[in-house]
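What follows is a set of structures to go through.
FYI, it's all coordinate maths here, none of it is from the lab. As the structure is a prediction and not an experimental result, all values here were calculated from the model. Cβ atoms are built from the backbone, for glycine too; each structure is taken alone.
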Structure I
């Protein structure tokens, strides 16, 4: 007989305490699940860019992050959510994630002027030249 291992899926689930990335770029934790399409969220982040007001949100307009705030009560008020948010260190975890780093890089690139884009192009050309020169040197010695 074949051995079958049954384990929990590694998919992110909609659950109380799950941190969401909202459509406007802010973060919020699920406080209560209203129905299969909506959830009550609260985002008490210390960073004003990431903070979200408490209110219902359509789950189709959110993205589930890998972060979960453990032991948060269903329907918890803003103060309890804020203390649990800080205890879990969600802001620090978010800033260390590749997701946040990539969005920060995209914001920086959107803010570049025409001259800044020109300087970036020149730096890329210089880097490419140095890489090709080093590769040619390695090939010649081999």
Structure II
């Protein structure tokens, strides 16, 4: 029996390039050939694909005219989906939180004092929530 294979996760954004740049920097990804920032500075990108070091697709960022940002922890506008990113230590958790915020993420929830699985919930510049947590795997 065969099964579908996840190609990438597509995220909506009102500023396609800005969100792609956030994840490119935060996760060390690179653009699919042809999606790089244009040398002219005239960027009308409406679909950008980010790849990992092996060339595998990770994210596609799609331009949309309007985006209702999730209001989590309130459920007025549910998050519907989020990503979990793990790091090996508390020190790395703090370092990656600071990097994410420097790149434009915003802290929404702090559970860093949890002894078993410290975590932060942040939102990317387009408002998509993601967890950053300490986990062995």
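A compact table of results
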{"read-out": "Value -0.61, -1.00, -1.18, calculated as log10 I(q)/I(0) by the Debye sum over Cα atoms at q = 0.13, 0.17, 0.19 Å⁻¹, assigned to which of I, II", "value": "II"}
{"read-out": "Value 18, calculated as relative contact order in percent (Cα under 8 Å, 6 or more apart), assigned to which of I, II", "value": "I"}
{"read-out": "Computed 1.5 for distance in nm of label points 7 Å out along Cα→Cβ at positions 8 and 56 - originating structure among I, II", "value": "II"}
{"read-out": "Entry that produces 15.9 once mean count of other Cβ atoms within 10 Å over residues 24-31 is calculated, selected from I, II", "value": "II"}
{"read-out": "Ranking I, II by mean count of other Cβ atoms within 10 Å over residues 80-87, the structure that comes out highest", "value": "I"}
{"read-out": "If helix-only ellipticity at 222 nm (-39500 (n - 2.57) for each DSSP H run of 4 or more, over all residues; to 500) is computed and equals -5500, the structure in I, II", "value": "II"}
